[in-house]
1. Consider the structures 1, 2: one of them gives 0.8 for distance in nm of label points 7 Å out along Cα→Cβ at positions 175 and 215 as calculated from the coordinates. Say which.
2. Check the numbers for percent of Cα pairs over 30 Å apart across 1, 2 and tell me which is largest.
3. Here helix-only ellipticity at 222 nm (-39500 (n - 2.57) for each DSSP H run of 4 or more, over all residues; to 500) has been calculated and equals -8000, so which of 1, 2 was it run on?
4. Looking at relative contact order in percent (Cα under 8 Å, 6 or more apart), point out which structure of 1, 2 has the largest value.
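What follows is calculated from the coordinates using simple rules that are stated; it is not laboratory data. This is a predicted model, so every value here is computed, not measured. Cβ atoms are built from the backbone, for glycine too; each structure is taken alone.
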Structure 1
Amino acid sequence: MWHAGFEALLLYTNNTRPAAVSWLTGFVPYWSEALLVLVADRPPVLVAALTYRVKSWIERTSLLADVSHTPRVGLEAARMIASRRDAAVGVPDLAALPAGIAADLRAGGVKLADASDMFAQLRAPADPAEIALAVKAASMARRALAQATGKTIGELIASVEGTARRLGAEEVYIAAAPDLAHDGRLRRIEGDAILGANFALRASVAYRGTWVRLVRTFGASAQMEDAMSELAAAVAELPRKGALGCLSSFLVEGCRIAQPLEPLMGSRLREEAQVLPRSIVSVQASLNIRGQAVLAGVPALIGDAGEAASLLINPAFEP
């Protein structure tokens, strides 16, 4: 903050954009919204739209000096830094700050500046704790996909989600491509769908605020093994531009600021974000193995300058 010329930072969080505040404090909102107020010479304070009855829970489970409760989080945050009316206040991901909160902050005399690049550079390198959490989440996803059972797509999805939650996952979202011979898109399934001979499931799993994705193709075990080997070889070349060009289609997601899994690189992306050294990413790809369409996906750790990226877990789906 000092080097960037900011005397304060304001970080927004809600249940779809929790990653910046959870990285700094451990607080993960289950609904509603909040602003984290960081002033250079004071401990962090959370201004939350949650009711007062959750104050003790937040304070027990998060690294915060205090929690303030109000429905107008922007006005309260502005009040906290009102004595610094002429100070530069940075907001990571300023473009995504809700308009109402931004208006309340400005009405309170706060001048906002975008701090996205500064925060993204700080956020990217994963420390040992974050790597361990990502490995834990990936292990849950792998076990859940390995133990998937059921005769219908609905039963399979329920099986994967149930296993992941029993293992301790805080959030689980399952997407499916029910018949790879006709459609390779992974999507949320409403109701039921006819299963083809080969189909794929993607498990997005969160553990203590850390998200990963894992993709498994069913019905093509030999091809799946080869696909994972090919994907691992391509991932090892990241973040070099064109590293995944050998794959027919791919997507690299990671956390830059507030979204846990934000598209960074992809065969269908018009604009790509920089994949920084020592960051954790989830890579998905569509491959053609001996004439068979295979979807595969696994989380990886980007290497330091000049080092190869590596998969966070062994991608074999063994029960």
Structure 2
Amino acid sequence: MPLRLIPDDTKIPFMRMARIGFPVSIVVMTASIALALIAGLNLGIDFKGGTLIEVQSKQPVADLGAIRSTLSGLGLGDIEVQGFGAPDDVLIRIATQPGGDAEQQVAVQKAQAALGSDDYTYRRVEVVGPRVSGELAWTGTISVIVTMIGVLFYIWFRFEWQFGIGAIATLVHDVVLTVGFFAVTQLDFNLSSIAAILTIVGYSLNDTVVVFDRIREVLRRYKQMPVGEIIDLATNQVLSRTLMTSVTTLIALSALFFFGGSVIRSFTAAMIFGVFVGTYSSIFIGGPILIFFRIRQQTEVRATSPAKA
């Protein structure tokens, strides 16, 4: 017997519920934008700049946990430790210190003194200035915008233009709420956060396309049924699949969040939040957009135009 979270014949009035959910989403999106502008994001080293220290462990495999524990007690602010290249190579990032270049040098000296020279060889020390971090912020923003434009044209080509607008609305909803999530929680916002947002966009798009594809099938099958009832019917038909995908994804993300360590915690936290909002938006945001742009009339015109010719 297959595992089912919900029965197949649900009749949940999603579009009636969307009369409340859609305005609430607009209010929450507005609040997220205002909070991000007023309170700001807790930008990580990738966007604020800082100092890079490349070291090589004299052991075959570097102990990243020990390095992170040693440096975190120095009071130098945000510190990132990650492996790269060979197992004994380590990249340390220290946030920009108040007081200018002199304090940056002091921070480097403190880190080197704490790690010592018996176990590590220091290969490179570089300062990442605000110009480089600004370029990272700009390219990250461009990547999200280009992704959304590509999605718009794909959905427009795959379905009708109303579906493209609906898909973009769901993605904008998810991105704005995720940014608001970072503003509320003050988790580090770095390049991995941009990766999380792009991953959320892909997840939400997958859910939205599944729902839209079923809506299009039901539109062609039931010519006289009101659009709201068609969207409810189609959404209920794919609801089991949508929830099963969300639950299995959340199980994997929860394991990463609790056992993956602090390095990927902001990424997994954003992804867990994104799964919830992505599932919500594919149901309660895309459907009302289709009703607003009169998808039924456009589909009938498209279907009858060859016969008139």
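1. Numbers: 1: 0.8; 2: 2.0.
Only one of 1, 2 returns 0.8 for distance in nm of label points 7 Å out along Cα→Cβ at positions 175 and 215, namely 1.
2. Details: 1: 39; 2: 46.
Top value of percent of Cα pairs over 30 Å apart, among 1, 2, belongs to structure 2.
3. On the way: 1: -8000; 2: -23500.
Source structure for this number: 1.
4. Details: 1: 15; 2: 26.
Once relative contact order in percent (Cα under 8 Å, 6 or more apart) is worked out for each structure, 2 has the highest.
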